[in-house]
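**Q** Below you'll find a set of structures to go through.
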Structure I
Amino acid sequence: MSEGRFFETHDGTRLHVDIAGEGPPVVFQHGLCGDAGQTQEAFPPEPGFCRITVEARGHGASQSGPIERLSIATFADDIAAYIETQLMAPVVVGGISMGAAIALRLAVTRPDLVKALILARPAWVTAAAPDNMAPNAEIGRLLQTLPPNEAKTVFLAGPIGQRLAVEAPDNLASLTGFFTRQPIAVTSALLTAFSSDGPGVTEDEVSRIAVPTLVIGTEQDSIHPIAHARTLTEQIATARFVQITPKAESRAQYVADFRNAMSTFLKEL
């Protein structure tokens, strides 16, 4: 069972913090338009680990704050502030998708706060606006111009929706949930902002990461290409790569593989 509390950022935005377990803290962040439920599912359930998920601005029970500040850089600054004020640094930091980008940026910009790194199903390497984020950009655009139901119909009938239905049905299932995610204006703003964003770090900076790093990747995932995970593994000398079962093949095995990979890594620290 998890415990919820709130943390106030430097600009007064209240963020919900979900905490579960006892032991050394692992700050583990969710993906774009996700929440703590995503990290709870993937995190090892056995004793000895304390998962801390700071639900990002506009996600879960957190306030969105100023819309113009929605970015990977802002979210990373929020995590840095939380660690500095609430925990004893350095700690293990990681995340899924957007959470991985936040963790990567933190490892580069605030290495004093990070003792180990977990990058799961990364949607970015270093470049902004990667091609794999095009579906998010399209949904953000449609939600800005059409009612949600009509926007969903147009997306599913369009080339991106049709391609994902064949190549990555799990991705498509997640994306279609965005059309009913409230508030719609915040969802559209998040998708638009993050599809053109990036971690704001360089390959050279990433290559200087020296902490133990776990990179998790999966096939059948167009939003989180396994090539991104392999590239980050190659760039970080201290990284190990673990390939897990795709959710599209077996969600139960995906969860089991994810938990096992994290558990093994954390126990070795």
Structure II
Amino acid sequence: MLPPFRSRKHLPSKLQRLRELDGQTAVQIRGAGTEFDSLRDYVRGDDVRSIDWRATARRRTGAGHNLVVRTWRPERDRRVILCLDSSRTSAARIDDEPRLDTGMEASLLLGVLAAGAGDRVDFIGFDRGIVARARSSSSGDFLHQMVNAMATMDPELVEADFSQLPSHVEAISSQRALVVVLTSLESGSLEEGLLPVLPALTAKHLVLLAAVRDPDLDRRTVERATATEVYRAAAAEREIIEREAKKAQLVSMGVEVVDATPHELPPQLADTYIRLKATGRL
């Protein structure tokens, strides 16, 4: 059974934000994911790396010259590859919702948002191999395609084979892409499965890991009325510290991380995508 796609309510505001970005000329940082937009006079606060010295020289006058800067806008037609883990960790219920359902919600919101922004989006569900796939196109309804692909997905009580992920991504696109891996921050699957293959992905792609955070962790840290609750609070604090250490390790490897509760993960993932667009990293 598919999740109800409650995150659809966030779509209009996120699309509006992307339209505002597309119309701005204030994106100054040149990066792999930006397109030249126009020239204008330098103003205080502009990135000095955006100064166009040739254009500045051409505008030189007898009274001196004004510096000229290039402006950049988010590039369209980028590649976004969504990889949803449907292995045993996806069966865990967090805030009374299976982790897989939250991953589906987040994938649907980001997939439709990126397709609406003009990016080419691919979706795969995987555990030991690929169990579902969908691809955006100019003529098709990507939301409908994703829903049909997800309809066959259920959590499988097997370990995810992350070793195949780089080859799955390469088969989809040989060019640089935003690769979004929706999985867990569970120690075993992360350290033995995903971490060893990350260098092969980050060498070519921008990688973003999205994980569901249990809100009960934070609640347990403040409940200390009884001896049992004190022990539970200590265990929760230890788990939070370990989780933060894993996130720091991922960031040190060049991976973007979104770690949020079930209701917050879809909009936060969408916001991260928008931020990557705005800063020229995508």
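Bear in mind that the values in this text are calculations on the coordinates, not laboratory data. Predicted model only: the values in this text are computed from it and were never measured. Cβ atoms are built from the backbone, for glycine too; each structure is taken alone.
**Q** As an exercise: relative contact order in percent (Cα under 8 Å, 6 or more apart), calculated from one structure in I, II, equals 22. Which structure is it?
**A** The value was obtained from structure II.
**Q** For which of I, II does Cα extents along the principal axes in Å, calculated from the coordinates, equal 48, 40, 39?
**A** Answer by label: I.
**Q** Compute distance in nm of label points 7 Å out along Cα→Cβ at positions 81 and 153 for each of I, II and report the one that scores greatest.
**A** When distance in nm of label points 7 Å out along Cα→Cβ at positions 81 and 153 is calculated for I, II, structure I comes out on top.
**Q** I have 23.4 for mean count of other Cβ atoms within 10 Å over residues 97-104, calculated from one of the structures I, II. Which structure is it?
**A** Attributed to the structure labelled II.
**Q** For distance in nm of label points 7 Å out along Cα→Cβ at positions 137 and 193, the calculated result is 1.8, so let me know which of I, II that is.
**A** It was calculated from structure I.
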